[in-house]
Structure 1
Amino acid sequence: MRLVSLSYVQWKETPKEWRVDGILFGLTNLLVGPNASGKSRILNVISVLANLVAGDRKATLLSGEWDINFESERQKFNYILQVNDQKVTKEVFRDEKRTYLDRGDGGAGKIWAEKLNGEIEIQVPQGELAAVARRDAIQHPYFESLHHWGNSLYHYPFGGSLGKDVMALIDSSIKRDVNPRDPMQVIGIYRHGQKTFGAEFDESIKRDMAAIGYPIQNLGTQTPTSIHFQGPQPIALYVKESGLGDVTDQVDMSQGMFRAFSIIIQLNYSAMTRKPSCILIDDIGEGLDFERSCCLIKLLMRKAEDAPVQLIMSTNDRFVMNTVPLEAWTVLRRTGPKIKIYNYTNSKERFDQFKFTGMNNFDFFASNFLEESANGK
């Protein structure tokens, strides 16, 4: 199931109101805007909803209203969720033919029961989503696609550490589950991928690292050799770079190199499961030089085309902007609490006009071309 559009408002009709209306998504997307325009916040809004419908968290928000559309190969779905003061005040799930769920303030509502071929009344705790509390593959199978979407969404803050400052203790007597949606667990994700997919997993990572200018001969996990540990010995990731005599532990990698290494590990793990997924990457390219930033973007877009992946990235980096086609752009212009959206769907003529100027993509962002075109200048 693919995300098609999103409208969201927080603190509605108050001085703190913040909203974005009707932002559209394709298979590959780049959110572009200056600082504080809403790029990271939009990705967080999507990620929070995914965690909610996956059942990973309760409705602990003080305020938030989503109106979101999805589509699969056969159906289109609309999901509406309103949360106020940590209580679900409205929840609707429907397709083009039927409303499957409609519950309101107080938790009461109706839900479609497949085997009964009719609606039944429900009362759901106010702090819980009915789409989670009433999940039932027999009576309510339509929730499975929503749950799968939430459970297969990965959110990577590229400007963060992506697990660089996290090492792991291995105790064979303790069984721990790896959460592939937690980017801080990159060591566990790598070890699980290696165990599951074998040499193919390592070879794919090496190819991708070489493609962005980091040729490596080997990779794995070991106790870092540049730090002395007392007591239990933790493990960390390492690479053996071509041309270097010894391995480089993750603690000695540059932040940019490790971010690229971490995200390549995690994307390869996601791709090899062959499950449709949605991948959010905030501040893509942060900390990388021009060549590697461009190569990483091209690699990610190619992987999104080859696998059942929807890719949504954000940036205000000129290198990234000049690499991603304008057709994949969503330009954000914020005025007060409202975000104005420009993309190839709602502003095709302006986007096409710009192509004839001979300027690069960054100039499209940095100039007032969109606003001047909108005003007829």
Structure 2
Amino acid sequence: MFRRGLVVAAVVGAVLVPAASASTVHRVKLSLVPLPKSALGTAGKSLALSHDSGVVSNVSAAAKSVSATTGTFKNLGRVTGYDLAYGHPFSGGTGITQIVSGVEEYKTTTGAKKGLAFWRKDDAQITSLTQYGVGVTLKVLKVPAIGAGRFGYGTTVTFPNVAPIASVDEQVADGKYVLHVGVTADSLSAASRQAAKSLRALDQRLHLAEQGRLSSKAVKLLPPLKAGPASGGPDLSTLTLTNADLTGTATVDESTYVVDPEAFSAYLLDMNPAGQFQSLTQEIEWYATANEASVTTTLEEALVASELGALVGATPTVTPVDLSSVGDNAQGEILQFSVNGQLLYVADVGLSRGQASDFVLAASASPLQSSQVQSLAQAMAIHLDAGVTG
């Protein structure tokens, strides 16, 4: 009889107590939600954790977007985010080359839905890169029916002398969270299949975390990168432009190694004034492979031009400059902006040699000539060729 009483109590407890406990939402530890390597399947076995993993603050999120500022996310009620990235999209390998999964937390469910709407619009702006010499094809994809809202894009990007790169971005709003998965591969179909699997797994981990049932440890991140020369790489400070390469007074505002999570080493030079230019910024980076350096240089040239247009609130007139005689995969253009009735001209030059990427933006209030851009690129190439083999 006593034993039966325990059974009855257990049955009553199973009916009444879980109804209350099931509605209890536990505090979600964001670092546990993104997919660890063990959850990526066979596609992720050969992919190494990237330095571009960890907390994604509002500042970092703005840097990853095309049109947002930190204030944009503050207004949406975005609290923070956390990503895990494996592999590199421009490694030049076959099959799946990168898998990224992440979660964003917003203050409210409404904020998460607005955040999703923002990313839907922002991610589609990648097509604006076509005016800067990068081929972009965007396709709307069907996303697994999870969450309260969702979207998916399949993007194929083409560069000169490089095989097309296919990537899939899928995102859903679930409660006060936005989940996202990004997959890069050598075909859109392969990236799409992996993205759908990863998104379902990511959503399941979120639900387990909300129920307090996600028995997992946070993935140990790589140690922070330190600014300085890469092991086995050149001293990038010796590859920069000098005052002697410019005509007139040139003042160096900044000349230092900086940290770029996607590069082994990065060096930044700022001049203001910069001889025949009002200002000049040069960034030289050292990558794991020559393919990464080449693709990143071309993409960075287009992205910076696009973001510069968004910053000044004007679409530039783009004049390509023939730099074929320079070598080093040199590409360049002159951007002309009209801002509040004033004209601004910017020379946009990118070179790559071996594992090195060399990028310069030079601004002027006076019209720039193609010959000026060619001379600038030639000066960059002289320094680059002297310090980098390949």
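Every number in this text was worked out from the coordinates using simple rules, so none of it is lab data. Note that the structure is predicted; figures quoted are calculated from it, not measured. Cβ atoms are built from the backbone, for glycine too; each structure is taken alone.
In terms of volume of the Cα convex hull per residue in Å³, which of structures 1, 2 is highest? Before the final figure, lay out the partial values.
Working: 1: 173; 2: 155.
Largest calculated value belongs to 1.
Work out which structure the value 2.6 belongs to, where distance in nm of label points 7 Å out along Cα→Cβ at positions 157 and 269 was derived from one of 1, 2. Among 1, 2, the structure yielding 2.6 for distance in nm of label points 7 Å out along Cα→Cβ at positions 157 and 269 is 2. Comparing relative contact order in percent (Cα under 8 Å, 6 or more apart) across structures 1, 2, the highest value is found for 1.
Of structures 1, 2, the largest value of distance in nm of label points 7 Å out along Cα→Cβ at positions 45 and 301 belongs to 2.
Consider the structures 1, 2: one of them gives 221 for volume of the Cα convex hull per residue in Å³, for residues 181-260 alone as calculated from the coordinates. Say which.
Values: 1: 109; 2: 221.
This value belongs to structure 2.
Among candidates 1, 2, the computation of FRET efficiency 1/(1 + (r/R0)^6) of positions 325 and 341 (r between Cβ atoms, R0 = 25 Å, to 0.05) that gave 0.90 used structure 1.
Compute distance in nm of label points 7 Å out along Cα→Cβ at positions 253 and 293 for each of 1, 2 and report the one that scores greatest.
Result for distance in nm of label points 7 Å out along Cα→Cβ at positions 253 and 293 over 1, 2: largest is 2.
Looking at mean projected area of the Cα convex hull in nm², for residues 77-132 alone over structures 1, 2, structure 2 comes out largest.
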